[in-house]
Structure 1
Amino acid sequence: MFTLKVRRNEELASAVSALRLRILEFSRAAFSWHGRNYHNFNRYFLVESGTGSIFNHTARQTCRMRPGTAFFLPPNLDLEFDFHASLRFCCVHFRLEALPGMDIFAGETICREFQVSPEVLREAAFLVAAPPGWNTALRFESFLRGRLAELEPCIRLDWNQWHRLRLNYAPLLNFIQNHAAAKTSAEELAAAGGSSYDRISRKFRKDFGMPLKQFLAQELCRRAEGMLSENRLSVKEISESLGFENQFYFSRFFRKHMLTTPSEYRKRCMLWTTRSAPE
C-alpha cells in the first residue's frame, strides 16, 4: 500500500504570489553630478570604482560610496548626491509591492550599506550589457532577488498586519491603482471600499498611517513619474491622462508632493539617460 503525505505551505505561497516586483530602470552609471531628488521608488547602487556620497536629508545621514559597496535607498526620501568623475556603479530602480500601490519598504527612513563581492559586481555589469532575452531576464531576476534577501531588516510592514490589510482593503487598493484619477470622487472611493467615505477614511488613516487622499496622491505621483521618464507624452497630455483639470493644477500638485515641477523632473531623467553610459 502506497501512502503519500503532502505538506503545503499555503500561507507562504500566497505571500509570494501577492508580491509584485516592478523594475523601473537597470543601468550602469558613469558621470559627475551633484543634485537632490525625491522618488517614490527604491534604488539599489553597486559601486565598482571611484567615490561619491549620498546625504539623506530625511534622516540626517551621510553615506560614502566606495568600491565594493552597495547601497539601498528606500522610497520617499529627500536625498542629495555628489557623484565624482571617477565613480562607476550599477543601479536598479524598482518597486516591490505587497499590496497594490503599497511598497514593502515604505516607511523606512535609513539608507543601508552592504559589502559586496567582486563576483556580484561582475554579474551586475554583465547583466547591464547582456542582450535582451528570456535567459538574461531570468538571470537578472535571480540576481536581484538575491540582493533583496539582504533587505529584510528594511521592511516596515508587519506580517500579520499585511494579512489584515489585504483582507480588508484589496478591492479599494485595486480600484485606486487601476482606475482612480485626480477627479475621482469620495463617493467612488467609498463604493470601492464598500462603506461610507467617512468610515473608510477613518479606518484607512488608522491602518495605513496616512489619509486616504494622500495614498491616492502617491499613486498619481507614481504614474506621473513613469510617464515623465518615458518622455513620450507632453506634460499637458500627462495631466489629462491623470484626470487633472488642466496642466497648471497638475504642475502645482506634482511640485507639492515631489518637491520639483514636472518639467524639471523630466529634465533630470533625460540628464541621467544621456549621461549614464559608461565611458
Structure 2
Amino acid sequence: MTTTALTRLFNAHSPCALIGMIHLRALPGSPRYDGHLQSVYDAAMYDADALIEGGCDALLVENMHDLPYLRGHVDPETVAAMAVATAKVVSLGKPTGVQVLAAANREALGVALSAGAQFIRVEAFAYGHLADEGWLNACAGDLLRARANLRSDIKIFADVQKKHAAHAATADLSIADLAKGTAFSGADGLIITGVSTGEPTNPAHVLEARQAGLPVLVGSGVNPDNLETLARVAQGLIVGSWIKENGDWRKPVSLDRVKTLRRLLDQ
C-alpha cells in the first residue's frame, strides 16, 4: 500500500483505524537473543497473520524484547534482522510501520525504507526527555533531513510526552503545546500514550493533541472497556498488550482478542 493510501487511512475524516503490534522476539545484538533467527521470523508471521485475520487495518513492527534498550541507536545486526522481519510482514499487504527501541529513529527509517514499510513511530522527535535509557535528545532536524536525502515519503508518527519517561523539563507545557510543537517540527501524525505499556491513555489528552491539526493515534492501554471512548477522539488505536494471550505483551497474539476489538470498533 502506498503512503497516499496510508494518509487516507489515518486522516481526520476516516473511521478510527486499528493498528496491531508485532513484538519481535529478541534480535541479534540483544542480551536475550537465543541464536534462532528463523524462530523470530516465524513468530512475527504468526502474529501478523492473526492480526490481519482478526481485522487490523495496519501493523506495527517493534523490537520490544530487546531489553534493556540501547539509547538512540542499535547494532547493525539488529537493523538487518528487523529489515528482514519487516519485509516479510510487508509482503502480506497491510500498511506497516516500524519502531526501533529506544529512539533509534534513524535506524527505523532505514528499516522502513529497505523493507517497504509506510511509516515509523518515533520517540523524542520534538522535545528531549529523560527515559529509563537516559536523556533522549530531539531528533526532528536530523531525521527529516535524512528522509529528504533518501527521497522518501515514509510517514513519521511522533510520540507526544512518551510513556516510560520523565517530562520535568517540559512540565510548563500542556499536551496541546507539545502537540503543536511536534506538528511545527514536521511530524505527519501524533501518538498519545499512558504512563507505561498497557496503561490507559487519557481521552482528554487525545483531544488536546488534536488541536495541532494532525491525525492523532492512541499508543497504549486500549481494551474493550475504553475502546469506544478512545475511538471517538482518535484516528487510530495502536494495540499491543491486550490483544496478546492473557493480555501479556510477552505472549503471541490472540486471534479471538483481536476479533473482539474489531467487533467492538465496528459497532
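All of the numbers you see were taken from the coordinates with simple rules; none came from a lab. What you see is a predicted model; the values in this text were computed from it and never measured. Cβ atoms are built from the backbone, for glycine too; each structure is taken alone.
Of the structures labelled 1, 2, one was used to calculate helix-only ellipticity at 222 nm (-39500 (n - 2.57) for each DSSP H run of 4 or more, over all residues; to 500), giving -14500. Name it.
Numbers: 1: -14500; 2: -11000.
Comparing all candidates, it corresponds to 1.
For structures 1, 2, which has the highest computed value of FRET efficiency 1/(1 + (r/R0)^6) of positions 49 and 113 (r between Cβ atoms, R0 = 25 Å, to 0.05)?
Numbers: 1: 0.90; 2: 0.55.
The structure with the largest value is 1.
Compute mean count of other Cβ atoms within 10 Å over residues 33-40 for each of 1, 2 and report the one that scores greatest. Provide the component values of the computation, followed by the final result.
On the way: 1: 15.9; 2: 12.6.
Largest value of mean count of other Cβ atoms within 10 Å over residues 33-40: 1.
Distance in nm of label points 7 Å out along Cα→Cβ at positions 73 and 145 was computed and gave 1.7; which structure, 1, 2, did it come from? Display every interim value, and only then the final one.
On the way: 1: 2.7; 2: 1.7.
Attributed to the structure labelled 2.
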One of 1, 2 was used to calculate distance in nm of label points 7 Å out along Cα→Cβ at positions 161 and 185, yielding 1.5; that structure is 2
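Suppose semi-axes √(5λ) of the Cα gyration tensor in Å works out to 24, 22, 18; of 1, 2, which structure was it derived from? Don't jump to the answer; show the numbers that get you there.
Details: 1: 32, 28, 17; 2: 24, 22, 18.
This value belongs to structure 2.
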